[in-house]
Structures are given as structure tokens and as C-alpha cells.
Structure I
Amino acid sequence: MGSDEQMVNLVLVGLSHRTAEIELRERAAFRPDCLADSLRNLAALPGIREAMIVSTCNRVELLSCTQDADDGVHQLESFLCRNSHIPHEEIRHKLYHHLGGQAVRHLFRVACSLDSMVLGEPQILGQLKAFYNAAQEADTVGLYLNTLLQAAFRVAKKVRSETSIGEYSVSVSSAAVELASKILGDLDRKSILIVGAGKMGELAVRHLKSAGAHTVRVTNRSAEAAAELARRFRGEAVPFEDMRRWIAESDIVIVSTGAPEFLIDPPLAQSVMTFRKHAPIVFIDISVPRNVDPAVGTLDNVFCYDIDDLGAVVNANLLERRKEATSAEKIVEQEVDAFVARLQSLDVGPVMAQLRGRIQEICRMELDRFLRKSGPRNEFEIQQLETMVERIAGKIAHPLVTQIRESHADPVDQRAYLETIKRIFKLRKDTE
């Protein structure tokens, strides 16, 4: 049986953080400014009907509808190698490929961030939507991939609404926000002081700022470095020598420096609390070695956390996300089964429609032949004969169509039956 007579096949080929090191992922990535051309070139390959490319820092995947599954895998792998200039021998052991229902399952898990480096992270869904939009603009997706991607987005939304997989902080910076919120409540209008210009401190401030923290001040031994970091947050650079004063005027103090000694000790913290009239204050020490004396945390209304405390929060929250992932996986499995059944209906619909049309065509041809041989008939007699022929065509088609519908429980059996119907009735190959 020729490949042109096969039903549509979903094929996914790719590599990710689970199979390939970052250097190889970087080489395999598709440049954003060339993405549209790459999509069109991929969709123009023989046997490729629809195509989409996903290219992030953690994964590079090609998704396609193809006439033949094995040939589709070969085409996608070859295209990826040509685009990246990576020899097939170098990359082939890093690649995975998923077909049919497995491709559906993989895409659903990716959309739900069950396959992400950070379980439950929300960014991948936005990235998927962006790559889908790019494929739409390049006109390389059609009925099948449109249906698949819309289903993936719906499943991701369902997982987010029915589980708590995205509600636990799993980065040091987001854990800092979680701890500060537990102590201070609503972070709206709270003030932040950054001591030092470390990268992790900057990330923590970014999360606190997005959570509603209002005023951002930066102090650093280098006034220039303080001014640069303050500019990024539209904050204020303040003198390092006045650090005690600015700590006293802040609700959250993030310390991220390379100093080898404690910059904040109990006497300094005690004087700060006297000035604040013992209003709660949170110290988040992301420095290694620590810059905030742990004894500071023994003072009333002073809450002090170091990198290990934040790490403990992250680990506990990762455990919670893994528990939620079990529920998410069950949702995905249910949705995969439902979608595969729907995908099969997309395949059989055109076949059933053309089968009915073909039977009607045969009956009409026989009626025309009969009318030519039997001589003139009045309009009423012709209408009666046409009605009878229509009914005969319907009665012939009905059991055949019913059998197609009832065979959906066994995809292999359904495929074989459809191929038999196509051959017997000489249906066009464009029913696929």
C-alpha cells in the first residue's frame, strides 16, 4: 500500500534539556528572525502537510502532520540537521520522536509544564502560544495542528485550575517573596533596600517588585554600581555609609554582597528596631558567606533568612509540586484519550462524506443510463425515480458508515477498514 493512501500522522521530533546539553541545544535552535522561512521550508517538504517549530533555551521540537510516519521522522530529523549544520551522527542519539497519541501526550505535558526543567513553571505555555502564532502567520498549520494546539492550551488551563502545580515557589528569588508575604502580608506599598548588587539579589527584588513592593533603594560600596541597579528598578541609590538609616526605613532588606564578614549584626539591628518602634522587618541574606549575623533573627519582630532557608522552602515546594503533578498527569491522560478519539473523527469525516457521495454518484450514473435507454419520461416520473435512487444510495451507505463509526474503539481495525473502503470505492486520496 502506497504512503499516499495513509491517514494523517502526527509526528514530533526534538531534543530537550532531558536529552541534550545546552551547547547542543544552542546549536540546534532556530533564529527568531528566520523562523517564518524555516516554517515554510519545512512545510514544503514532500509528505509534510502541516508544520510547527518550538525553539526555546530548553527544547527544540518540530511538530508535523505527515502522510507517512516513518518518512515524516526522517524528513524532520534531516531538516533539523540541515538547519543547524549538525551532522546526523552527532545528534541522532540526543533526538526523541513521538507518533500519534504519543505526540499528543508529549505536547499536552509540555503545555502543562510537566516536562519543564522547573516543574510547573508558567513560561512554557506563553512560549508555545507564540510559536503557534508564528506558524499561523506563516500559514503552515491547518485543521489538525490548529485542533491539537487549541486542545493543548485548554488542557493546560484545566491543569492550572484543577491542581496547585503552579502555586508553590521553586526559585530562591520567588521563595524570598513567599516568605516576605507570609510575614508582612500584602506587599503593596512596602519598601525594599538592596545591600550589594549581586545577581540573585536583583532577581529577588524583581519578584518582590512584581508582587507589589513599592519603594526600591540600592546601596553598595560602589556608588556607580548602586546607581545602575537602582535605574533598572526606577529606584533610588543611597550612600553605603548611611546603610543603618536606610535599613531602618525599609520593610524588606535583601543582602547580596561579596563581603567576607557580617555587615548587619545584633547591635545594628537593635538600633534599627528602636527607630522603627519594633515594626516587623525581614532580612533576606543571599550572600555566601553570610552578611547578616544569624543572631539578628533572635530579636523580636526581626525575621532573618539565609540561602539555606530559602533552599529549604524551594525543596518543600518542589515536593508539593510533584504531588500535584500526579493529579496533572491523570488529567493529561484523560484528555489524550479524548483528543485521539476526536482526531480519528477528523480523519474519518472526509472519508464518510466522500463515500456517500461516491455511492450517490454510482446510483445517479445508473439512473441516467436507464433513462437514456427507456425513452422519454414526464417530470413526475423522473422525480419519483430520483427519489428512489437517493433512498437506495442511502441504504447502501448507511451500514458502511455505521461500521466506520463503530470501529473507533480500535484504531488499527478502523484504519484497515477505511483503507478497504477507499480501495473498493476508488475514493480520492485527498480525503486524507
Structure II
Amino acid sequence: MSIEPGPMHVAYVTAELPHGATEAFIVPEIVELERQGCRVTVVPVRSRGMVVHGDARALLPRTVDVPLVSARILVSALREAARTPFGVIQALAMLRYSRNPWILSKNLGVFLKGLWLGRHACTLGVQHIHAHWAGTSATLAMIASEASGIPWSMTAHRWDIREDNLLGIKARRASFVRVINRLGAEDLVRAARAPGWRPWVLHMGVRLPTAGPAEARPEPPLRALTAANFAAVKGHVHLVDALRESKRRQVAVELDLAGDGPLEHEMARRVRELGLEDVVRFLGRVPHEKLLADMASGRWHVAVLPSINTSSGEHEGTPVFLIEALACGMAVIATDTGGIAELLGDGAGLLVPPASPTALVDALESLSKDPGLRREIGARGRRRVEEAFAVEPIACALRARFAGSLAAATPMLKGEDPSPSGR
């Protein structure tokens, strides 16, 4: 494919963004790419739920929103099959290596839309297709690439690496594979069974507020925020238990919990059982832009994330909530699990063992009693984001990789054996 004059045009395949509540962290990357001269078209795999976040709503004019199956999708897929039957057959052949029937069914579910995207991307003049998530988002992008010849890439996060949806094939077919931390790189190499191959480690980036917050709240109490889905891996139960201990020690701490999820009602019940209604408040789902503005304004003194490693092997990636809190100059307390230590190393935050309410309350107490320590940790955290998690240089690096994919040869010539063992 030749490089056309004018802005680079990239299609971003998401799970559901701009819809839903879980992918707002991708928005700064897209907006910054556009600010740097890229043209971005957003293609959600599925459009589920409302557009929750105002910053995601701004993406609607550049979103191509079509269902997985429709007359339009079917007609486009048939035309693509007639135009390039070999590419379509090869794309379909790849799916047979899905490691179980459930993953195969999910991949087949996006196959027709992948063919549609290949054709539609050519019509729009898209020069690169990038998928966030290594699951069906990447499957859809890979199918579109096989049918159209447009190079593609993916960003892998956390659960999608554990799922192992054709990771070996995707690692070989993509022009590049990005992971958001070093732990993810190690996990992906193992899952892809690709010794000698390494993905590209590039963090998720955030936009830095112009200044850190002034601590507007009088003291005490210490105001703490946890913004996370109510899921087992987030470890809310241990933080609630820590609040019981802080109350017993007469450490003045108030906790706001932002988010929703399957364990929300269970956590609310536990708060009532422990008599913590006066110090724990459930905010529900907070629009992303409001949450960022409140953190930057100094509404809270400290951000806390009590994540754990679950019995099923799930762990954190690099939580964007923590990156955003650091960018706002907030002191951060988090557990040493997943990629969090990579974020909070060198004193950028307080790391405590997972599943330890005592360690959590000890950290909260130390920050409650020492505002100077809190400010010092907040300043170090802000510098950490400036050095490694600011969205501007991250988007610049991505843009360079997208442009480089146009001139580079694909990792595997069309027609080679697509099986996981065909290395």
C-alpha cells in the first residue's frame, strides 16, 4: 500500500467505545492522535448501552456504528468475498485454531463485520487499523486486514491476554503488538508461545492537568477515593475492612467509592453490617470528565486501590484511575499486584501487600497524620506520570508506528501457513 498525501487515517477498533462505561481511558489517546494530525475513525465491535462519558460523546461524529449482523454487513461481506476470495478464505481458516468452541463462536460472530470493515476501510481511505483489546476486537481487525491488505496492530491489556484468543497467530500477523506494562509483555510472550518475539511496551497515557491540586478539604478527616468497577480483582472488601479498623483506631478517614459492577450490592451490605455508613459513601457511576475535574480540584486527599490476585489467576494491569490520580498530584495507596509496582516504583506511591486490611489502614493512618508526606508522595507521583505516562509522547510514538507500518513488509507473507506452529 502506498502512503497517500495528507493526514494519516487510522481506524480504532474498540469493544464498545464511545458507548458504555469501561473504555473512557482510550479517549485521551484518540484525541491526542487527532491533535497531532491523524484522522481517526472509531469502530466499536458492539454498541452496548448509553454514551456515559462526555469526553467519549465527543467521538460520536467520527464513529462508524453498525451491528454485528445486518443486511448491510451481509451484502458488504459477500462483495468482499467475491472481490478477494483467497483473503476471505485465509481469514476464515485462521479462526479454526481458536483454542475452544466458546472462543471460536465469538470469533465467528465478528467475522462478517470484519469483512465489512475491510471493505469500508478501503472506501474511507484508512491506512492502518488498530484494535484495543486482544480478544474479538483484534480478531475483527485481523480479518479486516486479511481481506483488505491494510496493516493492523493491537493493544493488549490484561484479561484479554489471559483469554488467549488466537494470540500466537495475531502476534505473527499484526504489524506490531503493544502491551501497556512489562508484566503484560511477559504474560503475552508465554500465551503466544513465541520465544524470541517481544511485544512493544507502551503505557496508556493521560492528559496532565495544568497544575496539581490545592488540598481544599480541611483536616481531618482524610478524604479517600476509590474509582473502580465492583469486581473481585479490585479488592473492595479489604478496603472496607480497613475502614472498620481505622474507625477502631480513631483514625479519621472518609471513603468515596465511585463505580458500579456485580459486587456493588454485596459491598453496600457489608458497609451496613460493619456500621460504616457514616464514613463510606457510594457515588455510583461518575462521568469520567467530572471525576477528573474533581480529582484535579483537590476534592480528595488520597486515591486508594486495594486490588488482589484472584483464585482464578486474574490480576491488575496498570489501572488508569491510578495514573489519573497521580497526574492530579494525589497521593496514592495501592497493592503490589499486577503492573501496579511498575507504576508506583521509586516512591511514586505507597505499595502495600494485597488482601491486607491492616496494611491499608497503616498507610491511610500515615498519610492522615503527615500532610507533608502526602504532598511529597503526590509530587513524586506527578513526576512519574510526566516522565512515562503523559499522553502526548505516547501518541507521538504510536503515530510513528502507524506510519511505519505502511512502508514495512507484513510480518508474514500472505499465503503462508497461518497456524500457531507455522513459525
Structure III
Amino acid sequence: MKKTRNQRWLIISHAFNMDGRAASQTITDKIPHLIDQGITPHVISSPTGTKSQIHPHYQVWSLAPSGLRFEIRHWLKKLLISKINYRILLFCVDLVLLPFIILEKVNRSRSNHWAWWYFVVKKGCHIAQKTQFDVIYSTGGSYAAHIAAAQLKRKLNLPWICEIHDPLVEPNTTPSQEDHLYKIEQMICDQADMPFWFTEAALRSAQLRHPQLGNKGKYFIPGADKPKISIPEYSPNKLMSISHFGSLASDRNLKALINALASLSANYDDMRIQLCIYGGHIDELTSKTITQYHNRIKVKVFERLNFDPINNISGRARVIAEMYKTDVLFLEHGETNYCREYIPSKLYEYLWTGRPILGRIHENEQLCKILHDEGHICVDSNDSASLENYIKLFYEEWLSTGLIKGTTPESKYTSKSCVAQIITNFNEIPISRCPE
């Protein structure tokens, strides 16, 4: 890859440097590789993450009260104050902001970050008075980053790279022309010089909705670099652990996995399998299913692993260390239309561990192909029999050998390769300039 020397990129990311957040990791992992290519990143983010000491980093607050509450909540957590003081301070914040939040919700039902773009644009214009930028780069999760980038493209007359994490519009639906997220997607397809998605299906859907996107739209797999941690040596656990990492919700729950474990337990007098759930919050459906089968299966729920100030270990590093120690990694994809165009970011960290991965996948050919190509297993979200059967195969091997060997010692899906594709493709496309 040809190095892009002495360029300055204005990067807009609401969640930048938030420990353990997927929306943060996809951009923070790219920063070292951008710097290695001669690019100086100037980042504008919310105050929710840690301020970088490596490159220019500016933090601005949201204009809307709901966004302000979200940012204050995470800002207070960074202070490492006691839980009691945290709750007292947050209660005071809630009392002050509640009337304004109610008024905001009555007038619009949008993401609590919707108005963050306003101060981003002001900060971006102010920085640009002293620093000449070459590129604007916006990245989700918050779509406010893309709104700010579109405004700054017009004001600063700069090319715009747009990184879209999750589909903005539900697949296989016909959105209203007045739908807020549809209009943002249309703005991106009209104005961004190189918008890119994380899956091929998401790109194809956007091209069908917006023919003007043409060939300037791309898809790049974000990947993850090899973890920079002291990797723990795997040894079989006393109970075979099947571990799920990441958030759970009503449409991404562990009911099917728990049902499979409960059904399998009928074949053994004392089944030595333990379901380990990492991520903190458990959705209602998962919780009810655990209660239903509490006499038949073993479940251990871990609190969210946050920054460890005593040992100076990030929450993300703690989570990855647990991945290396589990027997089987479970990937719950979900069961909504969005799954067709979405790949959980945890997958790319899973691939580095060398542990076997069992994925329950919903209508996503690209995700199944990645798992199969890397020697792992995926089952259809509607195939409960196969899910139970594969768990049984893992368990029988675990009982027999005491060790389930991983199949992927190295992953080809890395942040470094993603950055290489971004720069290579961006250097090849025509740049649109706004009229003077």
C-alpha cells in the first residue's frame, strides 16, 4: 500500500475511545495503522471516552438533553467514583434534565445522540481555521457523526469518507421517503465520496435504494488485530464452558441455546456443561428461560468487565482474556431482518483465540462463509436439532480428550487490512468538491 504522507484527517466518532464499545473499537483500532501511513488523525468525539494523548483529540457535548444525560453518565463512570456517589450525582442530573428530556421526546422520537452534530460542526470549523485538513472521515454508531460530516464537507469543501456500521434502513422493507434514517442514508449516498458498509449485503441494499450511489459505495470487513495482551494458556475447565460475549436483547437472546442445553441434559445423569454469559445485562426472555430450566442446566452470569484500575487493565482486555480461556465460544446472531446485513464485531476477536466457535446465524451467507472458511460451525437460527447435535459433539470430544483444539491460530480479518483497503480504494475514486 502506498503511504499517504503528511495528510491530516478529521475523524468524527461519537464513541471514540469508549472501553469495550464496538462502535469505538472499529475506529480506535484503525488509528495506529492510519498513523503508520503518514496520516495525522484529528478526532472529534463525545466526552464519554478517554481522551487520547497520542494525537489531537477534541471532545464536545450534545446539544439535546437526552444525549447530554447519556454523556454525563459515562463521563461520571470514567471518574472512578464510588457507586453511591455515582448514583447520587446521576440522580441530581436526572432531576435537572428530566423536564427537558420529556419535552424532547414529545417533539421527536430519535436517537439520544441526534443533536450531537451541532457542536461538532462548530468545533470542526474552528479547528479548520488553524489546521488544513485533507479528508473528513465519519464513523457510526451515532448517525449524528454523518450529519456533522455532511455539514463540514460543504463548509470546508473537503472529500468525505463515511463508515457505516449497521444498516440504517431495515432490509427487505420499503421505507417512507420521510423516514429520518432513510433520509440520512440518502444524504450519505448523494454526498459522501466513499461511503462503505461492513457487509456486502448492506452495500447491495443501499445501491438498490439509491442508484446514484453507483460504484463509489464499498464494503470492507472491519476485522480486529491480534490482541495486545498476555494471552492465557488454555486448559480444559472443570465444566465444559460455552461462553457468550456481548449484549443481549429481546431479538438477540439465548433462549434457543438454553433450550438445547436443557434438552441435551436428558441424555446424561450429570451433564458437566456450564453456560457462561458475559456482558452484564440479560434480556427478559433469556432470564425467563434460565429460570424455567434452573434445575437442569448450569449458568453463570458475569457482570460487565470494566477497567481494572488496580492492575491497569482495560475492560476489553479482560473480556478477550476470558475468550481465550473458554472451551467453546457461542455467537448469537439474532433473529431480525437486520441480521441479513450485519455481522457481530465480536466474531473478529473470537477468530484470534483459536477456540472453536459455534454460531447460530440468521439468514447471512457472508457470516456463514467466514465461519466455514475458518473451520468453525454455524447452524441456522431455525434448526434447533443441529444446534443440540453440535453441542453434543463438542461435549463428547471434551469428555474424551479433555481438550477441544482451535482451528484458527491466525486471523486474516484485521484492522490493518481494512485500513489498507480504505486508503487504496479512496485513492482511486474521483473526488467531488462543493461549489465555491
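From I, II, III, which structure was mean count of other Cβ atoms within 10 Å over residues 327-334 = 27.4 calculated on?
II
Of structures I, II, III, which gives 5.3 when distance in nm of label points 7 Å out along Cα→Cβ at positions 167 and 359 is computed from the coordinates?
I
Can you say which of I, II, III returns 136 when volume of the Cα convex hull per residue in Å³ is computed?
Checking each candidate, the match is II.
Of the structures labelled I, II, III, which one yields -0.58, -1.27 when log10 I(q)/I(0) by the Debye sum over Cα atoms at q = 0.18, 0.29 Å⁻¹, for residues 183-246 alone is computed from its coordinates?
I
For which of the structures I, II, III does the calculation of FRET efficiency 1/(1 + (r/R0)^6) of positions 87 and 119 (r between Cβ atoms, R0 = 25 Å, to 0.05) return 0.15?
Going through each structure in turn, the value belongs to I.
Each reported figure results from applying straightforward, stated rules to the coordinates on display, with no laboratory input. Every value quoted in this text rests on a predicted model; they were computed, and no experiment measured them. Cβ atoms are built from the backbone, for glycine too; each structure is taken alone.
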